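Read the figures in this text as sums done on the coordinates, not as results from a lab. No experiment lies behind these values; they were computed from the predicted model shown. Cβ atoms are built from the backbone, for glycine too; each structure is taken alone.
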Structure 1
């Protein structure tokens, strides 16, 4: 049985159908890319999977159990956590405080502080533990968002455009962190527009357009799919 199963999920907002009957599965230890044009419904889909939005139809299963209807904190306790496109932090807390808060999901305070410091080092933020998020560079803010997810000790992380706004050179560090997490057994589902990163990281890709899944397969199959090229890629593959 797959670690995550998304079964015919639909999400409507009044007359607008943002996600329409989308299904896919994620195996333990897999990196899955989810791509599509702006407004395709990718972030809405993440909202449903992570418990922030109830589905209009369909179901989500995680770890073999029904996850539909569970709150975000219940899903985090089960090992499913998500990041956000816009970095979510507490402005008056240091990076260490922010990540410690996430680590408290599984550890008492003293152990959470020690673990948070370790996680910050693992994501490349050593020496920046006592900086407030506003003082961090965009790359470091993205790494802090990733560190918050890691600190919950997840089985699966939903990464929503963690590379957005970064140069290709700046994506190397977060990409290395993601790969190392995956080597340690953490499954990753990444919504991303930086196509070179997706092609290098993902073992499989799901493509969404106008809320519907239009393709699924290995990266090479996706880049050769005419429907995907017409809907999304354009000249990006030459970047």
Structure 2
């Protein structure tokens, strides 16, 4: 497959924007979110003194819940992770018995690292955008967006594309993704712009979208984890929804 991140469209198209892939990697480097091969092999476990240790605790919880849920299906699963980044979650998913996993991302730097670090017979990584043509002749039992849905401008479009390649009993899962109501989204957009400007990459804010739970209303979806329920607000384990969409 030979599409690249240049096919991604930013929010505002009045003038030419820098390439998403270049911006993303530059921002990740500035944030110190590019990991060594040794660190990557251990994720989501990371040194307690690491600046993102608390974030990785959250991702460990959410990934363990998801993997346990999929294992209970007790059948072979063909899994696609869209926006897999450095591939750590795809590699964990490949540990599910009888699973075959594909990790997809437009970020070639981390895809190359994933290919180098994770070598499993039931795991492959693909450098490509996700659109109607990416997997024309393939279908998947499970499609996962983990901390990646916010880089797609339209929840409706990307879910419709996902459902097209989903098997009849298949499911789309969304984890580690923030959602906002209308007023919060405006404030969050301003915070994102200030944040990326402080990093030196203000254009990156044009590729980061603030979605709402209401965007799922036209789909057959189920909230499997609700961070704002009374119990979960008390426990404060995970700030993100876990949502499953079925055909």
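For which of the structures 1, 2 does the calculation of mean count of other Cβ atoms within 10 Å over residues 80-87 return 20.0?
Derived from the structure labelled 1.
For which of the structures 1, 2 does the calculation of semi-axes √(5λ) of the Cα gyration tensor in Å return 25, 22, 21?
The read-out comes from structure 2.
Work out distance in nm of label points 7 Å out along Cα→Cβ at positions 40 and 104 for each of structures 1, 2, then name the structure with the largest result.
Going through 1, 2 one by one, distance in nm of label points 7 Å out along Cα→Cβ at positions 40 and 104 peaks for structure 1.
If relative contact order in percent (Cα under 8 Å, 6 or more apart) computes to 26, which of 1, 2 did it come from?
Considering all the candidates, the number was obtained from 1.
Using the calculated result 3.0 for distance in nm of label points 7 Å out along Cα→Cβ at positions 32 and 128, pick out the matching structure from 1, 2.
The read-out was computed on structure 1.
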